[in-house]
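Derivation of every value follows stated rules applied to the coordinates shown; laboratory data play no part. The structure presented is a predicted model; accordingly, all values stated were derived computationally and were not measured. Cβ atoms are built from the backbone, for glycine too; each structure is taken alone.
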Structure I
Amino acid sequence: MRLTEEQIYRYSRHILLPEVGGVGQEKLLRAKVFCVGVGGLGSPVALYLAAAGLGTLGIADSDQVDISNLQRQVLHYTDDIGKPKTHSAREKLQKLNPDVNVIVYKDLITMDNIRELVKEYDIVIDGSDNFPTRYLLNDACYFEKKTLISGALFQFEGQLSVFKTHKGGACYRCLYPEIPPKGMVPTCEEAGILGAVAGTIGTMQAVETLKEVLDIGEPLVDKLLTMNALSMSFNTVKITKDPECHLCGENPTILSIEEYKEHSCDIED
């Protein structure tokens, strides 16, 4: 792939970076990334990946735009209320950068379709708003040997991690072995979220994705980064691979994709 004159100018600030250059920009234009959720996290993720010239961006979301989304979901505008989020998002992303092939999936993600969706992409980004989807994505990425970039939000806090289980690293289940019982974690509507926190964590998910595609820097593999916006403090702790993990441990009991019932919602999309 050779960059056109227009692309050289469009991505000139990338190309100036020694860690990226023309070769790196061509990598981005060939990359295929699947973003699950185009809400509070997925909006900034998709915007920055499209702006960066990512070649193929799959976006999945079964919801429609609601007025309560607009406080944080920056891909959607007041005129989009009632539209499928995937259609609203694709419209903005294609206007931002026609180089990007945006593929939309507006149906629910289930145990029956998740592996077929994931296998088409290089990297999977979890911008979902519920535990069942998180576990489905984690398990599918494990079985399909894909990198998973996970973000989560709660009120004024956020967290971010990169899981590369196919490279010998931990999986999401090593960190959170089971879905919390109903009532243990407040629902999205009960807890609330400061809108800009979603933008901060989503943007960092985009950064980690670009680092993975370009193979630069030190990714947050086997690390959990947490942020507290009220104190503007960040902390990073190591995630240890659990030898007793039901999925990726030494004696796994999860041998195929399972269906998980929704008990609660740990993030606000």
Structure II
Amino acid sequence: MARVIAICNAKGGVGKTTTAVNLGAYLAAAGRRTLLVDFDPQANASSALGANPLEISLSVYHGILGAVQPHQVLRPTQLHNFHFVPSAPHLAGALVELVNEPEREYFLRRFLNHLRHRYDYVLIDLPPSLSLLTVNGLVAGDEVIIPVQAEYYSLEGLGQLLQTVDLIRNNLRHPLKVTGAFITMYDKREHLSREVARELRKHFPHPVFQTEIPRSVALAEAPSFSKPILLYRPDSVGALAYRNLAEEIIKQEVAFGPVAQTVSSQNFGNFNI
């Protein structure tokens, strides 16, 4: 059964999508069957993996509403073991369509329950807001990891996110675990980056990963080539950082229980099996 990890921060531009795409790529490269669910109407993760959001006919929107079978929205990436569920701008309509539905917070979780047995990891890329879509993503996840940009505004927004996590635990009775936070856009030469990292490790009430994701031109360029950094510039500092982050996540498997199988079957890419 997969570890389902939501990647969340209500602040935009902190590296959620960059993390979802590149962490997923390195987990797959390590032999873990990995699924990335793009749950942001901006569909940047889908674009980074080669899909054109304006041309997508079947997306996560159709999946959560039950308009198609869950396996019909799966797409392969350029990497073995790595699939994704694309998003598109029409996902924003779900905010209106779900608002009066009973148990509206559980639509994504029900959708993923049909797929999670196929994978070792499911990563959910969430929008930069605390909307009904974000709540669906957090309820669908067993864990949440939080990218924190190396600036003070990011630290100030963490309290609101942790309050949302507590509300989900208490009001929806969902035992969501905060697996950890990590610094993004880090520059060790800048005093501000070092200070934010120090404050996060000192005051954040949950684990903080050792890996710090640096500012990297290669990381910024890779989406324009529709490739994860592993395929675009595997020798870059950004690639090394995401490989290290994936290794930290994998080391946690001892606490969560080992994955059933670390290498996919020969027929894994066949969505009809």
Structure III
Amino acid sequence: MPHRKFEPFAVVQSMDELFSLAYGMEREAIDGYSKLAERMRRENQPALAAVFDRLVEEESQHLENVMHWSERVGATSPDFSTTHWEPTETFNDEGAGTIAPELLSAYRAFSMAVRNEERAFIFWTYVAALAPSDELREAAEQMAREELGHVAMLRRERRRAFHAQRAAPHAEKENWSLTILERRLSDQLLNAAAIASDDTAVTLKKLAHEAGGRADSLSRAPFGDSLLLQRAPAETADRMAPLCELLLDCYLDFGDRLADEKERNRAQEFAAGAVHCLTAIRSAPT
């Protein structure tokens, strides 16, 4: 059986332990999606906040089902803190807690939720396979079936979000290219440097110069077309952080798929520069 980070590190020994584990996993998901919803509200992204609120509602219903099931079979009240289990790491926000909200979408949020439910499904199949009794095996298999039902529901929501995203009108992107976006990033960095403190200004000016250098290189030898640029919202280029994140995603993509090794290396070099730039932007006083 291949090792995975969400594979149980021990065998579930009792129904009390199984329900406490299920309770802890649902609470982890509720807390994670709640934090993302609050972040989207702070970032003035009500549509995305509504998506994460919907996910909180779904996970809260799952938690209620676990509690009712526990009561029906006479298990003690689920309490993850009393078990010997470590966090299962089935919930992963996949960077949504830090990524610029302009780069998020309902489709991406539901995709993340689908993968979380898939990890939970696989986790429970491992629990069932390792169960020391028929009662525990059957309970774990039921948990797995519940998670598979959640996967099916969220995949339907993801398809709806995908079609809605494709049907939505898109703002004009001014014939975006990596060269144009690097020059825009350079200008934004210089504008930020003009009002920054001395040390920060020096750093931002250096980064602006490097962005300009990447733009010059790309104008001489472009990498080619990028679907990531086509799919990004137009407002992504309005602020330094999301713009730099978009450029980083493009360079990482080219670094993976370009046929020419020299060009792959150049894309990876540009990706490294974008990482340094993004780190400085995030740490700069606002």
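Some notes on this structure:
- Test item: relative contact order in percent (Cα under 8 Å, 6 or more apart) calculated as 21, pick one of I, II, III: I
- If distance in nm of label points 7 Å out along Cα→Cβ at positions 129 and 161 is computed and equals 2.3, the structure in I, II, III: I
- For distance in nm of label points 7 Å out along Cα→Cβ at positions 33 and 65 computed as 2.9, the structure of I, II, III it came from: II
- Ranking I, II, III by FRET efficiency 1/(1 + (r/R0)^6) of positions 17 and 97 (r between Cβ atoms, R0 = 25 Å, to 0.05), the structure that comes out highest: I
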